[in-house]
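These notes open a run of structures that come right after.
Every number in this text was worked out from the coordinates using simple rules, so none of it is lab data. Quantities reported herein were computed from a predicted structural model and do not represent experimental measurements.
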Structure P
């Protein structure tokens, strides 16, 4: 009976030791991942800062392009009307 108790205690101690080693290894891995995520977050913030002026510029560019489309459409319609008298279909 005493042998079974001693073996049970040894088994529990080994289990706790294996769990402790596993938790230490897991902690190291999580610390490494945390460091990598910190670097990634810093890089994302840098990209966000550098590209913050793109949004307003794109809005202005889209407005000017819409004006250009309107002008080009008007010019194309006027050009089409001027060329009709000279077409061979008449």
Structure Q
């Protein structure tokens, strides 16, 4: 049962990875594309790590650290990119 849930989480993560890639070929703004890609990659990576946590629970400290790092890093990176894009070229 745990193996099925683990593989399901890993499969959902891979689906999120591909789902985040599809907006890159559209004609929307670069910020929309970047936001879609980063959210989908974060959710996909977190889902894969949860699947690995279920598969190899003896590595839980390292996997929990990876989950926290992913959440913090991608959130901060999103704010930095939004700040850089909003203040670029407007202050004189």
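If Rg/Rh (Cα atoms, Kirkwood Rh), for residues 23-70 alone is computed to be 1.49, which of P, Q is the source? Considering all the candidates, the number was obtained from P.
A value of 21.2 was computed for Kirkwood radius over Cα pairs in Å; which of P, Q is the source structure? Walk me through the numbers on the way to the answer.
Numbers: P: 21.2; Q: 14.6.
Among P, Q, the structure yielding 21.2 for Kirkwood radius over Cα pairs in Å is P.
Matching task: -32500 is the computed value of helix-only ellipticity at 222 nm (-39500 (n - 2.57) for each DSSP H run of 4 or more, over all residues; to 500). Pick the structure from P, Q. Source structure: P.
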